[in-house]
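I've put the structures underneath this note.
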Structure P
């Protein structure tokens, strides 16, 4: 069985989407849905070489997500194929309605499809209103039939509550199991609150009927700041797929460009101490071992992405599920105590600077408001 070396989160700056979901966290940003295609600085072949096993140290998990619908990115199937051809495993975040691109992906060789998973965003109300429920379900099932994996995930939004019964009935009929649940998150708040009018207890009571281990884990870590030493940056990378600009994680103090000079080795420096109110995508980062030894009982493949259908079959094929269940902390060395302390000093100085910048920004806008 191939071992998971690192996880690579790829951001794709395509701000085009064919949906307008009311709970979309992108709409909480000051700028969203500009209708712009990603401007790739390098061809697929170059990016494939940039992500070679030699440079990354082994087989890696890749998550690829755009600032809109991922599969509306021009030539995206070519870039995806260039990555998986390096021997990696990929997760494509998609609303599964861009059928022509899905068709092209499903023509790949079986070996490539076995290492491909679609993270299928099940926007039930939007799909229903646009008459695309059958398109979504058909594309999910065709993915499974091709040998690829697919995981159906729904956002537990308040507006969906009156439709839960019909949504669950559709899911059991078309997917053989209930969707996994993420969290409706309000990115407009500094501390990333739940996006719901319900109390925490009411929220859990309503959505617990989906019996989603993904949702249980994410609610357990939500708004809980991680104080342990984090190896994101050493065990993971956050890469702009269009430019190669790379950070350690969503917020980081060390940056590099890993596409510019392929003869230059990639620097793997851990974040150390995170300054986020909670681990932004902890369902992946924490279950894949960014904090050594923590949450070892939770596995990304079996617990977060997979479901067992009523007939006993799985959403994820056995090969991909086993790889997704791997942990980076089990397949990488740790720093010495002295090295960790040095990283903590650097990250603490950076975090202090970030907090000072935030305070100054608040003061500036308060004074400006009074002057206006």
Structure Q
């Protein structure tokens, strides 16, 4: 099959995130299975306009806003019916493929809707316009195409926008994780109570909530420390206000990330919403529980892996951390596991099956119940 995927970024983009990790792994699996795969995305400085990486043709055109127009223009250069499947990957703004790629099968891949994120990432007039006019209008065009998503939370949000042909396919995961010493017992936990926060340093991830909660925890546990992994527009502002005991690591390799997960006692997650919350799964694979906000996406990954959900506020997060962390640091770590996920090849197979199916087939999931927050 010839498959083209439209996504606003690829892994070469400095703002690449979880959606790009998902796209890379799924498209690689499709290419390995013998499909001819093209990924269309925005241009990146110092990256070629076209190249083939790991069997995938990557085409880069346009910028943050013009990539959508360039996508349509690129598609028009191919003969009618050239592709067997068009994948419109929706990251807030969709590409609108159902309107201009009618000569072939179109499916949408939506990791999450924006909803509340608009109010964290855009000024008030734009946020209101985006949440109550633009996003509903954009998604309305996908009522009659197969829509794939990664969690029941996202499926519920999509249904609220009137989309009914939605299939939930589990997140993918690489197991075992890339630890520096996969054959050994792994690194020892820190001697000090240690929290870890991982994500893009942007408003919708609420890293300031993590710092505020940490300050409250320090009042009860003075020797606690917080490791912050990731980069983004808020990095300097966060460094300026961070209290003693916070260490910023920036962007790290996968091996280093898992090493730090293995040394910490708990992950704290404070996003406004997630598609799934892959950091929860990654932490669980290192035996590290999550204490996370009870929001869409995070409630799915925490339920699947085992962990703790709290009301979305720094005070509630701090109270729960203060209760649990001394026990964890004392050597009584709870049992957690990376649940609700599948190997990437299985995810790619299920995704393609759902995109080509004529009827929605939901994929059942069995998962432990999250511990009460």
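What follows is calculated from the coordinates using simple rules that are stated; it is not laboratory data. On a predicted model such as this, the values are computed, not experimentally measured, just so you know. Cβ atoms are built from the backbone, for glycine too; each structure is taken alone.
Comparing FRET efficiency 1/(1 + (r/R0)^6) of positions 60 and 268 (r between Cβ atoms, R0 = 41 Å, to 0.05) across structures P, Q, the highest figure comes from P.
When distance in nm of label points 7 Å out along Cα→Cβ at positions 84 and 108 is computed for each of P, Q, the one that comes out at 0.2 is P.
Figure out for me which of the structures P, Q the number 3.0 belongs to, where distance in nm of label points 7 Å out along Cα→Cβ at positions 68 and 356 was derived from the coordinates. The read-out was computed on structure Q. When P(r) over Cα pairs in 10 Å bins from 0, in percent, for residues 44-203 alone is computed across structures P, Q, the figure 8, 26, 31, 21, 10, 2, 0 traces back to Q. Tell me which of P, Q gives 30, 27, 22 when you compute semi-axes √(5λ) of the Cα gyration tensor in Å. Attributed to the structure labelled P.
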